[in-house]
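Trainee: What follows are several structures.
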Structure P
Amino acid sequence: MSASGGTKAIIAALSANLAIAASKFVAAFFTGSSSMLAEGIHSVADSGNQLLLLIGGKRAQRGHDREHPFGYGRERYFYAFVVAVVLFTIGAVFSLYEGIHKLSSKEGVESPVWAFAVLIFAIIAEGFSFRTAIREAAPHRGQQSWFAFIRRSKSPELPVILLEDLGALLGLLFALFGVAMAVITGNPVWDAIGTIMIGALLAVIAVILAIETKSLLLGESATPEMERQICDALEAADEVERVIHMRTLHLGPEELLVAAKIAVAHNDTASEVARGIDEAERRIRAAVPIARVIYLEPDLDRSRTTTA
């Protein structure tokens, strides 16, 4: 996986979640807290998600073959979509079920010291993971807001990790709130409320991830800025009069397909047109290095011919 794939952020999140999941299950066993159990399942789901992202990144590195002539770059989008499904089905659904079930239970939180100790440890560990994700994403975010970065990023791993880590931190605060209120009031309903809040949070994050990764799976074009750079590079070639129309498609986060119909002079020879296309392709790759697959179709500028 390339650096923009956020491998470091994924590994940091995976390491934190494995340690946190174990501590949460221990705390859930000693306290009987549904919030702690929900958080344990949440961490297990997150750990599985990070493994899926690593698998997707590895499989996407395969070269093209007869069955997949444009390679396997979009596998990273597929595995990111699976992450959204797993987060919803395992994390959100279980937490909501456990919280609703706990509403009718009269069992209070036992040994709350365990819960508070684990939650504080988990908040510190998740904070470290979240900080790593932010540091890895910052160079790729540029001047965009974080919301815009998550919406527009063509690399799915970093937005997924950012949202997962943010959700994990908020979930821990919800669990801390639920356990604290249950201990203070002696009413276990607060623990159930904390669990339901965790489930609702995970459902919202899962829906956001599903919407964004679905768009990537269907195929997204290059950014408007990249398309302008490609057009400028094409029209800078002496043999190209103008770009008639152009289509771009991300084959993967770092691989772009460019297809364009370009106007050439009506009296150019075939060899001149061929040299012009070669020069245009060279300029495109220099301006936008991720433009790996380029198809250019020469044509006459019929609008000018008709006017003349």
Structure Q
Amino acid sequence: MTGQGPFSADYRFRTKDLDVGGVRMHYIDEPSADASSDLTFVCLHGNSTWSYMYRNIIPHLTPHGRVIAPDLIGHGRSDKPDIDYRYVTHYGYLEKFLKSLDLKNVVLLLHDWGGGLGFNYAVNHKDQVRGIAYWETFVRTFDKWADWPQDLLEGFQAFREDKVGWDLIVNKNMFMEEVLPFGIHRDLSKEEMDAYLAPHCDPNNRKMLWVWPNELPIEGEPADTSKIISNYVAELGSWEVPKLLFWVKPGAIVPETTVKRCEETFANLETVFLGESGHYVADDFPHEIGEKVTSWIKTFG
């Protein structure tokens, strides 16, 4: 079973725009209902989604701290400039964005490439981070294609072929119209699906969706992204910051074998099994994630 509703389609948050290197970055900035709290929750999304993904989680967080949820460059309501959209480019924008907000006592919530970026930021700014909650994100590299989820193998190999991948993702919009709903085990309402589709209705705004599969750390390529992920995974092994891993079955990039690897190698880790879902866990289990995060932060020293 997927999580317990209700599942709201509403996106009624306080939002702002910030100029980051000449590009406008849109973000949710919800104040804490607890004036005594010094926590800031930073919620990072990944490929094919935007801050909308956190719409049902944020109400659980605001009683306990401020909430920041940016749209990565090229995603959601942020600008979509003509750039390469590689991992290192995204990281540069995100790091400038977070530094400009001068955040302290941060609790990160991470999914997909939001985790790939957020973990890297965390290990480079340890003094700012109080805890890391994550699901279906990059906590390993893939030495060979056989390590990649086999039900996704054919599709993602095709995505990484330049002409074929461009046609599937940019021309045919496969990532938004097929991959996204496949990874959610409940049926999204029309309003929810329309909200996810809206930022990429124009084929000219789909390049970033095509670049991300080409950044996947498989067989050592691309070398720079693979090295960054390997480095932060090693750092997470010994860093005692509290970590909270949500996992599901069948999942996608964090199956049970990867959960066990995290349990064996990551310091100060708690794991929580949620139930049945695919890759986009926050749309199946938002309330369970929100409730657990808010009880987990009470254990911080």
Structure R
Amino acid sequence: MRILFITATRVGDAVLSTGLLDHLIRENPDARVTVACGPMAAPLFEAVPNLERIIVLEKQAFSLHWVRLWAACVGRYWDVLVDLRNSPIPYLLAAGARRRRGGGREPVHRVRQLAAVAGLEADPPAPRLWVAEKHQAKGKALIPDGPPVLAVGPTANWEAKMWGAGKFTQLVGRLCAADGILPGARVAVFGHAAERPAARALIDAIPPERCIDLVGQGDLLAVFACLRRCAFYVGNDSGLMHMAAASGVPTLGLFGPSDAERYAPWGPLTAVARTAIPYEDLVGAPDFDHRATASLMDSLSVDAAEAAARALWRRCQGRAA
């Protein structure tokens, strides 16, 4: 039995789709799995059970990437074919159960939207990532045993979503203070290697003996293993935020010019802190361009972020008790 799972290009969307993949694997535990996705997201699927192949889709002009995917998959019978990219592929391959996401931007969370492909929107399966022993070993090497760790994601894929480094520094100081949620905690700063300039000010502000600089360290699943070793995560809306939520660590997402209704971190141990200026007003400005607009996160105060972090921490402690 074979499953073909066609999912996202972006890391965050790919993470949010993994609950559906997990559901398919649990329904068909002996099925061989092929995942097709973008190059940034591909490492997320390296440890999927019964993985047969990852097909990396490099976007090409005239949608030629779909032709390449068809060529890689034709000639096989796919017992289950799931297409989350609204592509022509389900119509071009021999398959049994075909499940395809239609177009549109329904005002519901992305996890529910994707779960609806399999009729699971009422009880959507939570995102889930798989790791191998090598990833767990790398996570332990990067974050050795010791005091609790506050994980911070100060970057994002576009600048408008990025809270100021100075505000992150203040928040970290408060959360790790004697009266904070994690007194004296170590602080792990996460980010892609190319994002080091944006993370530098925060890294420099943390006492060296408590700073764990993980910017550019490890592949995605090693990063995920690191997140599982942390006590709390706070960061901008990003793929890293969704990975943190999937890891089970209490996760606070910071939102402004991105839609928290659709992209908030998913799970019972998550929360959001939003800018005072509503999302609709931020993205509705006539000069808004997500590729070029500077940070629109300034109206999120440190006080508001701290209050949200403390409230989430209390809720998580209550669940643990």
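Trainee: Compare Rg/Rh (Cα atoms, Kirkwood Rh) across structures P, Q, R and report the one with the greatest value. Before the final figure, lay out the partial values.
Mentor: Details: P: 1.17; Q: 0.92; R: 0.98.
Checked P, Q, R; max of Rg/Rh (Cα atoms, Kirkwood Rh) sits with P.
Trainee: Out of P, Q, R, which has the highest value for distance in nm of label points 7 Å out along Cα→Cβ at positions 82 and 186? If you can, show how the numbers build up before the last one.
Mentor: Working: P: 5.1; Q: 4.2; R: 3.5.
Once distance in nm of label points 7 Å out along Cα→Cβ at positions 82 and 186 is worked out for each structure, P has the highest.
Trainee: Let me ask another. Output the label of whichever structure in P, Q, R has the greatest value of mean projected area of the Cα convex hull in nm², for residues 66-201 alone.
Mentor: With respect to mean projected area of the Cα convex hull in nm², for residues 66-201 alone, the highest-scoring structure among P, Q, R is R.
All of the numbers you see were taken from the coordinates with simple rules; none came from a lab. Bear in mind the structure is a predicted one, so any value in this text is a computation, not a measurement. Cβ atoms are built from the backbone, for glycine too; each structure is taken alone.
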